[in-house]
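Bear in mind these aren't lab numbers, they're just calculated from the coordinates by the rules spelled out. All values derive from a computational prediction rather than experimental measurement. Cβ atoms are built from the backbone, for glycine too; each structure is taken alone.
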Structure 1
Amino acid sequence: MCPEIIVGNNQARTEIPEAWLVALEKGGSMAAAEILASHLHGGDAPLPEHECVEVALVDDETSARVHEQFMGIEGETDVITFHHGEIVIGVEVAFRQAAENGEPPLRELFRYIVHGLLHLAGHEDEEDDDRARMEAAQEPLVARLWPVVGEV
């Protein structure tokens, strides 16, 4: 069973069009289906157990607070994934990263959803080889699904 992906804009600093939220939910659902079919990593991955995955788009201040509170790391971050089925995405980080890499901000937000879903599928990115495996799953998926997400 593929979880429903719900994306909520929980910040007011960066304008996020409603159409983007819909596109991210659609792309996230497609990504979750593909990840469940071919990218589960480890027997204790929580993604198959979730009926719903909630994605919270937050500002730098909230991202930094969550990062410190739950990971003990100061400063804002791009993605924090909780095994109970929540993905917290730093919108301002995504927009800065997109500008730095010459990417559309919507694509960067979608990449972060895929990244969070891969974490829920058991992937880790702390070590270099784990990060390389995760990116090898993530980037082709983002590239393949981007035309559907980016059509807004």
Structure 2
Amino acid sequence: MAQIGKLENQTKINLSADKYYGFFKNNMTSLVQIFPQNFKTLQVVGGGEIQAGCEINWKYDIGSGIETAKLKIQSIDDENRSITFGFLEGDFLKVYQSFKAKTQAIKAGNGGCIVKWTFEFEKANENAPDPKAFAELGDKVAKGLDAYLA
């Protein structure tokens, strides 16, 4: 029987919530240049901009070699500064029957923010691990963007 799980990760950074969220909404494909060790390609299918409903092809390395994924932007919420990604295809489907990731920038004191990543997943079997490598990547991206965009 498949197990449904949820994993959350929060990282406090000095970057404003608007700046962090704006980067993901408007410049997400630049992650390839900023984090080349983890993001090999990040391409909006058919070109165009990041918007709800668009699909993204992603090649990544989170420590176990280069893997692929096709994502769909399920929602972009400007008021709550969040973007939700649904995973449609990819290597991770060997481990998870379904996988969804959400990033949100929450205003914090002194002009900074808390970057919250939430991962909802259904394990393909009871031996499948929690997606801790994705949570660690979310933490790395938050801290890296904090330094890069400062």
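Upon calculation of relative contact order in percent (Cα under 8 Å, 6 or more apart) from the atomic coordinates, which of the structures 1, 2 produces 28? Label of the source structure: 1. Computing distance in nm of label points 7 Å out along Cα→Cβ at positions 53 and 101 across structures 1, 2 gives 2.4 for structure 2.
I have 39, 38, 29 for Cα extents along the principal axes in Å, calculated from one of the structures 1, 2. Which structure is it? Spell out each step's value before the answer.
Numbers: 1: 39, 38, 29; 2: 46, 33, 28.
Corresponding structure: 1.
Here helix-only ellipticity at 222 nm (-39500 (n - 2.57) for each DSSP H run of 4 or more, over all residues; to 500) has been calculated and equals -18000, so which of 1, 2 was it run on?
On the way: 1: -18000; 2: -6500.
That value comes from structure 1.
When distance in nm of label points 7 Å out along Cα→Cβ at positions 13 and 125 is computed for each of 1, 2, which one produces 3.7? Value 3.7 for distance in nm of label points 7 Å out along Cα→Cβ at positions 13 and 125 corresponds to 2 out of 1, 2.
Looking at structures 1, 2, which one was FRET efficiency 1/(1 + (r/R0)^6) of positions 37 and 109 (r between Cβ atoms, R0 = 35 Å, to 0.05) calculated from, given that it came out as 0.95? Traced to structure 1.
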